[in-house]
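Derivation of every value follows stated rules applied to the coordinates shown; laboratory data play no part. Every value quoted in this text rests on a predicted model; they were computed, and no experiment measured them. Cβ atoms are built from the backbone, for glycine too; each structure is taken alone.
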Structure P
Amino acid sequence: MMQKNKYRLRLNKRIIGYAEETSEGLLFKGREGLWWMRGKPNYEQIDFFVGFQDKFHRDVYENDLVNYRLNTETQMRKGVVFRNHQTTVFGILDLESKHFTQLFVNNLCLFQSEKVEIYSHLFNHPELESLIQNF
């Protein structure tokens, strides 16, 4: 899978735009995705695109809170998407079981887009941030 290098740009808890690496350089897109600009916007945090979209065709970034369903289960689970800083691998940490599952193995995505949906962001729920400290 050829993953695009895309980023979500934040100033504190506010998403201010997006960026994408292209052959022409880094292009910035506004928050609503309706316009592009060249130059550097004012941002403090960067969330990396993890390589797939949710069931509503929205790009999934690290620090997204998601509802997801495993293939054998009918009930949705809650998790946080993040990059394990020891292995630099993206995955979903289940908020109940605290089990970390990689998103990709040998470039094969372990989650089906239609079984994943973004419902919020970790930076809007600081009470959950301590969960990923050990990973």
Structure Q
Amino acid sequence: MRWKKLSSWGAPRLGSDQWAPLRAEILAEDLEAVEQVLEELTGFMDFFRADIDGAPLTGVTDGQLAVAHQIATDTWGRRMLEVTFYASGPEGESSPDAFERLARAAGTLVDELQAEGVAVEAIRWSERPYVTRPF
């Protein structure tokens, strides 16, 4: 696993009206199995559709953690599953708990993939610039 960090990322810089996104680019031979594990982990969450920076985003949320995923292609032309976790504190207040939530979500995904025996070639994690929280 690789982790790409941003210097402008962290609890002191997260605004009360922002989400902190953490993206996982997952390379695996069986992407459907990876998607199935993700669906099992997020099946209790509610569907959402929102516009973020002028682009539509769909996914699932429990109110403080949101998850969106899509099939994409990496720079070498290989298919991958791109999963983005978005976290924040309670609406209207900045919270370091957002980063704990992201860490738990990432760890749970990796643990569940291993528990289900899903062979993963690589996971590249990257901290993404904050986005305005749509809800």
Structure R
Amino acid sequence: MKTKITSSTQIKFAQRLRYNGVWVHDVWVDGEYFQIEVGDDSYSGKRDLFSGLSDEEYERDVVGRTNTVTLMDRTAPHEVLVAAFNQWRSKLHAERVQRLRSQPERFGVISEDDPSIQPYPEIVPVRYEQGQGWVRAGGVV
């Protein structure tokens, strides 16, 4: 990413692809396109897909990535980008819940504790360091 990010930067996101612990999103920052990866829990119950990893590596590299975001080169994104992404996801979630609840004849009555409407967790920026795994921006692992 070459564009300098400030609080007045125009940022746009789009969901792209989700697979085994990672959700790729398209990002446009003042017209410049790139992708980010968000670590999620879609790996849950699929430990056998990571059979090439030791238990320690699996915990460090797969489980340790949950609720994190990185640029495709495994560097940490700018905090303004992360804040904008969390805000975008929150809005996306609210719209989704409203759409589901507006159609009880199609989706039924959805209770507050229904897992399908739980909000996305806040994500934090990380970078990957060989042997250490995902390191939170600011140096806290």
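Quick check on the output: 10.4 is mean projected area of the Cα convex hull in nm², derived from one of P, Q, R. Which one produced it? Going label by label, the one that fits is R.
For which of the structures P, Q, R does the calculation of distance in nm of label points 7 Å out along Cα→Cβ at positions 8 and 104 return 1.8? Label of the source structure: P.
Given structures P, Q, R, which gives the highest value for distance in nm of label points 7 Å out along Cα→Cβ at positions 16 and 120? Walk me through the numbers on the way to the answer.
Details: P: 2.4; Q: 3.5; R: 1.4.
Result for distance in nm of label points 7 Å out along Cα→Cβ at positions 16 and 120 over P, Q, R: largest is Q.
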